[in-house]
Structure P
Amino acid sequence: MSRLPIGIVLNGVTGRMGYRQHLVRSLLAIREEGGLPLADGTRLWPEPILVGRSEAKLAEIAQRHGLTEWTTDLTAALARPDVQIYFDAQVTQQREKAIRAAIEAGKHVYTEKPLAEDTAAAVDLCRAARAAGIKHGVVQDKLFLPGLRKLKRLVDGGFFGRILSVRGEFGYWVFEGDWQAAQRPSWNYRAADGGGIVVDMFPHWHYVLEQIFAPVRSVQATIATHIPTRVDEQGSAYGATADDAAYGTFELDGGAIAQINSSWAVRVYRDELVEFQVDGTHGSAVAGLRECRIQHRGSTPKPVWNPDLPATERFRDQWQLVPDNEVYDNGFKVQWELFLRHVHENAAFPWDFAAGARGVQLAELGLRSAAEGRRIEIPSLEL
């Protein structure tokens with residue numbers, strides 16, 4: 001069986017997501033399986049070229065995984081004729097410039113979200129990519145989580161009847177960095193560095209709502225910086241200037257209402273770090289990262305409010321677990337495989353820069369809604 005190498009520049013591979021999810025659990029995992037099988041029997045073989053700012057970190061990662069190609073010179077990496085794809089996992093502030101350079105070099109582009117710092121820049125990147133005739137995509141990993149894939153299966157099968165509401169809870173306690181080290185880098189909590197939970201999470205909620213339920217019609221958000229002072233990686237205290245919690249209400253086409261709370265200042269009392277409850281006229285579901293539970297209207301209990309007596313039924317026990325019915329691979333890896341097939345076989349890939357721009361738009365309008373204290377309708381983007 002022939003092997004077809006494909007050069008992929010990975011920029012930002014020294015960061016947590018770039019390294020763990022995209023290099024190790026996606027591209028190297030594909031290599032461990034012998035490459036990605038294509039329709040003609042060829043196996044596509046990813047050849048990562050690691051790019052970052054630290055020579056020492058790049059060299060260490062390369063040595064750890066038996067890789068030989070790494071550089072701190074992005075321009076040189078993009079000039080290589082054996083490179084077909086550029087991938088970006090840098091901090092958002094560095095992303096637009098690098099993606100533009102990749103487009104100008106004629107490379108296909110796949111990137112972490114958000115696509116850009118603001119809607120105008122994201123739209124411009126989409127137009128530039130289309131004009132250049134390259135393939136382009138944005139990571140939308142939550143769509144490939146087992147729990148949400150089961151939820152999508154329920155929607156497609158008509159399980160809910162008319163969907164009334166979606167309630168989402170996401171988050172966990174990120175330690176302040178003084179008496180315990182923080183689980184997230186300090187730049188996440190500085191607005192000047194592109195931090196903030198709205199910028200981070202609203203693009204996720206946009207594609208989850210749009211692609212599983214319906215397009216978002218309006219947003220109304222309240223944001224907060226609950227923890228005003230944190231301690232950085234060097235042990236120095238700094239003022240947190242970015243929002244660490246957001247409470248959003250989204251109206252969807254068709255009339256359903258979604259409410260999603262996002263917080264890095266909440267302690268977890270739920271089964272998974274993110275959960276969505278969907279209620280419809282015919283049934284309800286609660287989906288997390290991996291599991292999904294349902295309750296059909298035929299098996300819905302009939303509670304009666306009586307605060308003077310203890311509850312006589314265990315409500316959680318009245319829900320049914322949705323079976324897997326298939327094997328679920330790592331979500332980042334699955335989307336990488338789809339993008340690789342998009343590049344080489346022109347397979348469908350709807351998660352493009354246009355989808356990414358809509359996610360940036362929702363985050364931008366969410367922040368504006370919070371600042372102005374009002375509901376804001378989502379206009380169509382001219383793409």
Structure Q
Amino acid sequence: MSTNITPQDLEKVVPQAEDFLPLLGTDYVELYVGNAKQAAYYYQTAWGFQPIAYAGLETGRKDSVSYVLEQDKIRLVLTSPLQPDGDINKHINSHGDGVKVVALWVDDATKSYKETIKRGAKSYMEPTVEEDQHGKVVFSGIHTYGETVHVFVERKNYHGAFLPGYMAWNKPYETKPTGLKYIDHMVGNVGWNEMNKWCEFYAKVMGFAQLVSFDDKDISTEYTALMSKVMSNGNGRIKFPINEPAEGRKKSQIEEYIDFYNGAGVQHIAVATDNIIETVSELQNRGVEFLTVPSTYYDTVLDRVGEIDEDLEPLRDLGILIDRDDEGYLLQIFTKPVLDRPTMFFEIIQRKGAQSFGKGNFKALFEAIEREQEQRGTL
């Protein structure tokens with residue numbers, strides 16, 4: 001991942017974003033998990049991530065262990081505790097495996113901290129410098145919804161494998177990447193009537209702007225509903241949809257998430273590919289399970305979205321959904337939850353010009369989720 005980009009290199013594509021906090025991209029996503037070694041094996045084997053760095057007893061860290069994996073511009077950190085007490089254990093006891101840190105790559109972590117704190121952010125980590133023989137990194141951090149935090153990472157003066165305190169992790173074996181490119185967006189689920197509060201947080205504290213809004217008329221089925229707003233920074237590299245439950249006849253997927261996660265948190269990570277048919281075929285071959293929609297979805301989908309470059313048959317075979325907006329179309333599919341609790345999942349997305357989020361697929365998607373909820377007995 002190149003560290004030579006500056007905020008001036010990135011075009012502003014969301015003009016209404018105040019953008020006093022220039023973000024260069026997502027630096028990494030850290031999950032607290034019960035068994036980091038086995039989770040790392042899963043993301044390597046099933047998803048095609050490559051091992052790049054490690055921290056643990058061998059590097060002098062006594063209380064926890066972390067494995068770092070990378071695929072193109074996506075970096076995952078999987079962290080487990082080595083002691084019976086402490087914050088990581090509490091997080092896992094409360095939430096199960098889940099995202100703790102959404103780290104944001106910045107040019108100036110001290111400025112990022114000061115700008116957000118003076119606008120009302122709650123401090124997670126004051127600016128801190130860590131260094132080793134490969135250079136130095138400046139960190140700072142703030143709290144967001146639930147127990148999720150944003151850590152600002154300034155790494156322009158660092159040239160090691162990942163961060164100070166980590167050693168290069170020599171590949172125990174090779175796995176072929178699956179074509180994943182970067183994080184397109186990350187969705188947060190929050191409690192009843194909390195969506196606007198957190199959208200205002202991203203607008204006021206971080207200078208984001210609202211791209212789009214969906215209400216319960218847009219996202220509802222016979223049984224369940226939810227509300228969603230999408231917040232973006234100025235260059236569009238960071239997009240955070242925020243979901244809250246809405247009144248319905250039965251328990252929505254957002255309520256189910258909040259019940260099992262025990263609060264607000266990251267619901268799904270949308271990862272981009274340039275060839276969704278190849279990527280999803282490979283992921284399915286490796287055992288990743290996806291939600292399916294009835295085959296009748298494909299009988300009329302082209303009437304709704306118009307002509308597309310892809311042949312419809314492989315999309316039908318794989319269960320990939322299609323939607324169109326004023327700028328083009330997109331292809332998307334959603335995994336089943338990748339954890340024991342019905343909480344976090346992944347979306348695979350290929351954009352062919354479209355900048356939207358698949359509004360035309362919401363009903364089919366949510367009915368698919370409801371079928372899974374019914375099997376779990378949580379609908």
As an exercise: relative contact order in percent (Cα under 8 Å, 6 or more apart), calculated from one structure in P, Q, equals 20. Which structure is it? P
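Looking at mean projected area of the Cα convex hull in nm², point out which structure of P, Q has the largest value. Could you put the intermediate results ahead of the total?
Numbers: P: 21.9; Q: 18.2.
Sorting by mean projected area of the Cα convex hull in nm² in descending order puts P first.
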Taking Kirkwood radius over Cα pairs in Å, for residues 281-360 alone as the criterion, which structure among P, Q has the greatest value? P
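Comparing distance in nm of label points 7 Å out along Cα→Cβ at positions 41 and 169 across P, Q, which is largest?
Working: P: 5.4; Q: 1.3.
Answer by largest value of distance in nm of label points 7 Å out along Cα→Cβ at positions 41 and 169: P.
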Just checking, which of P, Q has the largest value of distance in nm of label points 7 Å out along Cα→Cβ at positions 49 and 337? P
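Where a number appears in this text, it was derived from the coordinates with a stated rule and is not lab data. The shown structure was predicted, so the numbers you read here are calculated from the model rather than taken from an experiment. Cβ atoms are built from the backbone, for glycine too; each structure is taken alone.
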